[in-house]
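In structure tokens below, several structures.
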Structure P
Amino acid sequence: MPLTNNVIIKLNEITTMVEDKSKLSESEIEEIKSIFKELVESGERYDVDEIEFWFENEGSWKTRAPRIRIANLSSYIQDKHQQTAHLRVISDDDCSCGH
């Protein structure tokens, strides 16, 4: 699944935001999580391998560890969102509240 323009815009935001591309600070990690959460909550889906590939080819990310960390964060946020969305659907369908 190719990355959408919205996802690419957010990846560019991450690239601009991160000052030291060789390591991520805790505040940058929190901001990256927030960016991916915003994406999935707005209905965007992405292939984590494509995220990693994008950062690898972007040019300014010479160190592999932060690229892998960002890809892992994107995977974690997307998986977490899908699981909670699934649970919401189940709880609505299985409601025995008389509605």
Structure Q
Amino acid sequence: MAEPQLTDDGRFIVINGRRWRATDPAIPEERRAELTRILMAWRREVRRTKGTADEKTARAGVHAVKVALGERGSPPWWEQTDEQRRRRSQANVAPPEND
């Protein structure tokens, strides 16, 4: 799979002409990989719980990881101090219990 195109400022990726907030580039590679693994586990959990009462919890898990990656939340990562960025990316984000 090809790497998504980044905007010139590096703040967004472009997929099928749509802009999405990019992952904070200041996150160390090891932590980014860990968060990505947790994100994929939560996405599998969303699929598994679709249409059940547990789906809301799974979607909240996805959201929490996306915030830690800097892909969601306010203010965006490029408006945060280095300390805010570090705290955000180091937030305790657990994988689903059954993972």
Structure R
Amino acid sequence: MHEELAVVATIVAEQGFEAEVLAALKAVELKTQDEDGCLYYHLYRDSADSTRLVMLERWRDQAALDAHIAAAPFQALAQALEGKAQLQVTTLSREP
């Protein structure tokens, strides 16, 4: 049985890296939407804090999320954000 997952990734850009962090996130957003098992993957900006961005994600199951994390676009994003942003990821499963 497949268990749909939701992911809330909060990214806070370090001072001076705001444009670079935003560009990296936008680049991965479009590529990820075409990945197998990706149901939703969209970037939002906090209305009160322009350095705080949130990627809202929905995945068909854990295997799809694992494949995303191992895929080249996500790996490139991880490298691009290193030392330029703080990242907090929350993975949620649906209540039956």
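Bear in mind that the values in this text are calculations on the coordinates, not laboratory data. Owing to the predicted nature of the structure, the values given are computational and were not obtained by experimental measurement.
For which of P, Q, R does helix-only ellipticity at 222 nm (-39500 (n - 2.57) for each DSSP H run of 4 or more, over all residues; to 500), calculated from the coordinates, equal -11000?
R
Looking at relative contact order in percent (Cα under 8 Å, 6 or more apart), point out which structure of P, Q, R has the largest value.
R
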